[in-house]
Every structure is written in C-alpha cells, then in structure tokens.
Structure I
Amino acid sequence: MSERIKISDVLIIILGIFILIVLIELYFTLNELISTWISYKYSPIYRALLNATILVVSLYYMNKLKNTRQKNKT
C-alpha cells in the first residue's frame, strides 16, 4: 500500500525549512549582539551559554519528537 503525501505534510516541511533558516540567522545575530554589547572579556562566556542553551533545547525537542513518533507507531 503506497502512502500519498498530504499537502499538510509538504507545508510542514516547507515551514520547517523556513524556521531553520530563521534560527540560523537569529544565532548569528545574537553572536553579533554579544560581541557588540558585551565586553570582550565576557563575550566567550555568553557565547558558551548561548550555545549550551541551543544544545539543550534542541536535544529536548528531538527527544520529544522521537517519543511522539514511537507513540504513533504503536
């Protein structure tokens, strides 16, 4: 049995690509703001905190997505 690709699935993929592009731009903009507004001595600390926050949030949502997909399979 072949599955049809729904329009909503295509829209979710397109919106996901847009969100990814916006997040990348936001990441670089935040790094620029850190280097502009924060003293050069403290900017590595703030960049590390920004990167750690992004990593934790990404891992949380990947785990949530994985659990949701496993529940849908059963």
Structure II
Amino acid sequence: MTQAEIQHHLYEEIDMLSAAEQMRLLVLARDLRSATPKGTPWSEIKHLAGTLPAEDAQEIMTAIEEGCEHIDLHEW
C-alpha cells in the first residue's frame, strides 16, 4: 500500500470516530512520533561480552532462581 493509500484509509477511519476517540488517536499518534528507543545499542556494549566472571554469573543465577522462581499465592 502506498503512503497516499494509507492516508486515505486513515482519513476514512478517523471520520467514523467520535471527537473523544479522535482526541485519543491524536494523543497516540503524538506518542508514537515522539517515542525514542530505550536502551543502549549493541554496537556500544558488545565489547563487554564475556567479561562477567563465571562466579559472578553463578551468583546472579542463584539469586534469580531463589527470588524469582516462587509464587506466593497469598501475596495479593
């Protein structure tokens, strides 16, 4: 679909929305446009690959398994 076709279909859909729905769509469109990717690109951190000592990695894995692998049904 070309950009012109997409715009045409969007206009048709927008025309069928209430004013409140159009405002929600406007907010969403602005959020999409202003959204920036979060995180650090791989190219900037790949030099760190393999630098975590095995002992530290095991400690992290143990902490995850002990703290995250259990469900407390009475917590909520």
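A few notes on this one:
- Computed -0.54, -1.07 for log10 I(q)/I(0) by the Debye sum over Cα atoms at q = 0.12, 0.22 Å⁻¹ - originating structure among I, II: I
- When helix-only ellipticity at 222 nm (-39500 (n - 2.57) for each DSSP H run of 4 or more, over all residues; to 500) is computed across structures I, II, the figure -19500 traces back to II.
- Entry that produces 3.8 once distance in nm of label points 7 Å out along Cα→Cβ at positions 4 and 20 is calculated, selected from I, II: II
A short reminder: the numbers here are calculations on the coordinates, not readings from a lab. Note that this is a predicted model, so its numbers are computed, not measured. Cβ atoms are built from the backbone, for glycine too; each structure is taken alone.
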